[in-house]
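Below you'll find the structures, each written out as structure tokens.
Values in this text are rule-based calculations from the coordinates and carry no lab data. This one's a predicted model, so the numbers in the text were calculated from it and none came from an experiment.
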Structure 1
Amino acid sequence: MMNDIGGPHVDVSDLSVIFGKGRKRTAVVKKARFHIARGQAYGLIGESGCGKSTILRALAGLIPHYQGRFIFDGQPMTGARDKAFFRR
């Protein structure tokens, strides 16, 4: 869904989170994708252990090593989030 300025407020594409190394490497989130328009609500549901909290932690910058794309309010998000991100 798109907002009034032509794009989603939150745009997540191909988000993947992998924990561990070598043989203990485990993909806990595989290519998650969703878009949220400004002013809309989004429910992230699923069974226990499916990666809901991991997705939110990655978007908040608490898991900095994720793959994929996260665009917030038109700005690509990379690395740690600053205070301005959390205020918005």
Structure 2
Amino acid sequence: MPCHISCSDAHTTGLFEVTKGRFRFTYPFSELATLIEGEIEITDESGNSVTYEGGDGRSWFIRKGATVIRDVKSEKARKSFFSATTDI
């Protein structure tokens, strides 16, 4: 469930928490995110996968219009994010 910290028509920042599961998502915005808690595997349209673990300090950037499969491996995962509907 999202917990927004800042929001405007063009951008949003905040925290987002999700429970275990696998889903396909086409981004209606560009997003820069860092996993704080949990484990997520992100697979792009070419089949390339990267696994992120909360606290590992790595971030990801996904461009508006990209489709990914997000597989939340832990019971829940929480990320901090910055998203923008305008071109970055």
Structure 3
Amino acid sequence: MKNLLYLFIFLNFITTLVFGIDKWLAMHNKQRISEKHLLLFTFFGGSFGALLAMILFKHKMAKPSFLWKLTAIILLQLGVFYLILKFLVKTTV
């Protein structure tokens, strides 16, 4: 369980970093990190990091299509998390 927590923290740190790098690239008119890759980092466990980076760097906040996709990913993750918890509680009773 402890290793999962470390993995979760690491994934969110990396996601925040990647969003920050993309913001820096945008500000310096350099080639950007694709939205697909930003969303993949989010999907594979970096939701909190993505949200933190969006707030800290004011990045991708004004792009409705990105916000919809990000919201869908987070809702999907919450649903999966709920089902896992429900299963774990059911098997431990």
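helix-only ellipticity at 222 nm (-39500 (n - 2.57) for each DSSP H run of 4 or more, over all residues; to 500) computed as -26500: which structure among 1, 2, 3? Structure 3 accounts for this read-out. For the structures shown (1, 2, 3), relative contact order in percent (Cα under 8 Å, 6 or more apart) is largest in 2.
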